[in-house]
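What follows is a group of structures, each given as structure tokens.
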Structure I
Amino acid sequence: MAFAFIHTADWQIGKAFGRFEAEKSAILRRARFDVIDRIAAAARSANAAHVLVAGDVFDSETLPDSLVQKTLARLAVHDGAAGTAGGLTWHLLPGNHDPARPGGIWERLRRGGVPANVTLHLEAVPAEIAPDVYLLPAPLTAKAMSSDPTAWMDAAPTPPNALRIGLAHGSIKGFGSLGEAAVPIDPARPKSAALAFLALGDWHGKKCIGPALWYSGTPEPDSFAENDPGNVLAVRLASPTAPADVAAVPTGQFTWANRRAALAGADDLAALETDILRQGPSVATYLLNLTLEGRVPLSATAEIELRLSRLRALLFDLRIDRAKLVAMASDADLSDLGDDGLAAVAGRLKARVDGATETTTAGEQRAAMRALEKLVALAASSSGERRP
């Protein structure tokens, strides 16, 4: 009765990535499409013939037919009947981004037809997917639901001693979710419904809620959330009552990382640069959300910006939060400006940076600091140009 399968979710094919420039957005969208092949490779390595996708296959209900058909064509490539070794059956479930409702994306799919190795689970009815193995799907019909879509599984009829696997998309009570779905799921469902495993989607990271209750997370990371994304789960069930054997298989192409750096000068970025360079060629697929904090001499800011510029050139993307980084201007920094009007302007800016003006807000302090940095850098550049 042993049965192996891949649990995945939250592909969100067609995600816009609007925070990025057009070229980068296109690359990130492509990665969410190309991960299908890496999921198929994970299935073959696990000797699994079935891939269960626990909702949010697509990012929205209004994706163009061309993208939907392209997705189906990529799934069809992995059909053994079509000549590819290790044929797979893909089981697709509607989620909150792509609910199964009239006029939606799943109605278009059903009307247009799907490849032989793709099964759409659009109704809450048991489906025998292998001898004595039944899938109990809980398709969403709206973006939010007040009732638990898995409740029907408790009374779902299957033959005695059948292996029962639940497939759903929503939020475990008391756990929360990074997704947008307001769909409650009872964590006791595996026990009440005699499920050997309940495969969940909506939380975009890998998470074990219980021995038979898991979130796989998105197979391709799509945010800086620190919740272990970029995996699928290879699951093996020996019997209806035996503990599930669950192994995470990395599938992500891009790495989204958060780092903090406390600076007292430009050299304090050296450790971060070394860590990044250790990534080797994969540094080109590294997205870094960098928070800088500390107090640095104003004279060091130009070197800091130069180092950050070099780092930005190495990475796929670099986001920098400077809100907690303060550049302190010394009297020596200001004296280099000379005795003309620049020094007077710099003095007023320094007073704002130092908080000497009672009415200065935190935002005005940061703006004054940036202006002072640029003023000193401009003066230094002009001084260099005048040297013989």
Structure II
Amino acid sequence: MYLIEYEGKQLFVKYGIKIPDSMIISRDEYVDPPKPSLNYPLVVKGQYPYGGRGKSGAVKIANNYEEYIEAINSIAHISVGGVKPRYILIEEFVPHEKEYYLSIIMSRKDKKPVILVSKYGGIDVEELAGKPGSLMSLEIDPLIGYSDYHAKMVSKFLLNRLDKELMDMVRRLYRLFIENDVLLVEINPLSINESPIALDSKVMLDDNAYYRHDYTQYIEYSMLASKGEQIARKHGFSFVPLDGDIGVIGNGAGLVMATVDLVNYYGGSPACFLDVGGGASSERIQRAIEVIANELNIRSLLINIFAGITRCDEVARGIVQAKKLLEEMGIKVVVRLVGTNEDLGASILRDAGFKVYKEMDVAAMEAIKNEG
């Protein structure tokens, strides 16, 4: 999950990383913006969950009040990625002769944090990689962790000397990275005059760490995620919406992928991938069905359970508890139930009027069959 710039900078402030003096105005204030208590010139920046705002004209310099109002009126109507800004960030312009680049990223290949630094900021990392000697990469062994050595290397590479404030920023940035389950934290550009200051922020959080943090405070979660996606995240489901009309729920990623493939194989079109995980309780099954109900417009729902630590009777009770919701959706429900307590689970479901199958192929074909 990406944080928009001002959210990332709020996180920076929490960890003592210096940012420009600033204020934030919301969409409700665009018509009559508050008079800034900051010193001109100001940088006026639209806040988007996507990159490319600079090229779209959503970053402007205002040298006086008239230009400030003009910049807000202009940016308020600029779409980036099909989205207009809910917020506009106003910052004091920080004079600087040179821009640097500093980031920490979790390397999927090496499964460890990597510090990336460059003497050239303000451009894409891909462009930096093409300039020999412009980019330095420092791996951090997760078993050993961060040390002052890393900060010293950053300072020497960027400034050819040891700068205590820059080294302190690197340390604080790494602490932010670890304590918040961050996948990427980027300062680009980084200004280093009297002291280092983050002129921009890019922060990407690990969605899988939801249970350790309060993500509801962030724009992407609270305003951009749909109700179904919010329920899925809250309960730790692996949920991927697709383009079809047949919902798929299962326990275990491999089983759900196989079920999606089977629906495709028999000529159907899956509407989602939803994995409730192992040992799913009746409540989790009920919540999974709520995700489908809030997120998708489907004609049938295929629930495929291969029970081990999961109990078929628990799954059955969850489906029965969601019966009213399923009836309101007006869809066909097909359940494949095999494993622990399967006879009891099948009995509970049949008593409630549900169709139950043991063979995946038969269940998949039934789910895609058009009625009448």
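What follows draws every value from the coordinates through simple rules; no lab data is involved. Not measured: the values here are computed from a predicted model. Cβ atoms are built from the backbone, for glycine too; each structure is taken alone.
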Ranked by distance in nm of label points 7 Å out along Cα→Cβ at positions 277 and 301, which of I, II sits at the highest value? I
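Who wins on distance in nm of label points 7 Å out along Cα→Cβ at positions 237 and 269 among I, II, i.e. which is largest? Walk me through the numbers on the way to the answer.
Working: I: 5.3; II: 2.1.
Going through I, II one by one, distance in nm of label points 7 Å out along Cα→Cβ at positions 237 and 269 is largest in I.
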Out of I, II, which structure matches 5.7 when distance in nm of label points 7 Å out along Cα→Cβ at positions 77 and 309 is calculated? II
Working back from 0.75 (FRET efficiency 1/(1 + (r/R0)^6) of positions 21 and 325 (r between Cβ atoms, R0 = 30 Å, to 0.05), computed), options I, II, answer is structure I
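Given a value of 91, 46, 41 for Cα extents along the principal axes in Å, point me to the structure among I, II it was derived from. Before the final figure, lay out each step's value.
Working: I: 91, 46, 41; II: 75, 53, 33.
Going label by label, the one that fits is I.
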